[in-house]
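What follows is a set of structures for review.
A short reminder: the numbers here are calculations on the coordinates, not readings from a lab. The shown structure was predicted, so the numbers you read here are calculated from the model rather than taken from an experiment. Cβ atoms are built from the backbone, for glycine too; each structure is taken alone.
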Structure I
Amino acid sequence: MKQQDSLTKKISEITAKIQTEYPELIKYLDEIPRNFHSTGNGKVSQKALQDYLNSLNDLLKTYAKEH
């Protein structure tokens, strides 16, 4: 559970960073797959959160290289 809380916090932080520092990237957030698979108890799996966080980080890295 701590790991999921940590991933959720990191996702929130990077999303806020995109919104404040790179608002031109907001339109790409909808393009990132958010197929959060439930663990069976109604919670999102840790792997799904990690994959989404990785996608957000990749978006920022790619943008930084190009601009």
Structure II
Amino acid sequence: PDLKEAGKNPFILDSKEPTTSFREYLMGEVRYSSLAKSFPEVAEELFVKTEKDAVERLAGYKKLASQE
């Protein structure tokens, strides 16, 4: 609220850039790796869609943070 009152962008993106690939992260989680083992075709489709969505979401957050 203080930043907004001062006429500045109140949205601050303070998370770091990812250090590993999205797929590496997913395969490090048991729930996703077990999905890939049980239903490889479906899992691949979901992983591709999820990665695309995550990249778009991060880009949107960066855009919000860079607005004056």
Open item on the list: To test your reading of the models, identify which of I, II gives 1.00 for FRET efficiency 1/(1 + (r/R0)^6) of positions 3 and 51 (r between Cβ atoms, R0 = 30 Å, to 0.05) when calculated.
Closed with: I
Task: Parent structure of the calculated result 37, given that relative contact order in percent (Cα under 8 Å, 6 or more apart) is the read-out and I, II the choices - done: I
Task: Structure responsible for 1.01, with Rg/Rh (Cα atoms, Kirkwood Rh) calculated and labels I, II on offer - done: I
Open item on the list: For FRET efficiency 1/(1 + (r/R0)^6) of positions 11 and 43 (r between Cβ atoms, R0 = 30 Å, to 0.05), which structure out of I, II has the highest calculated value?
Closed with: I
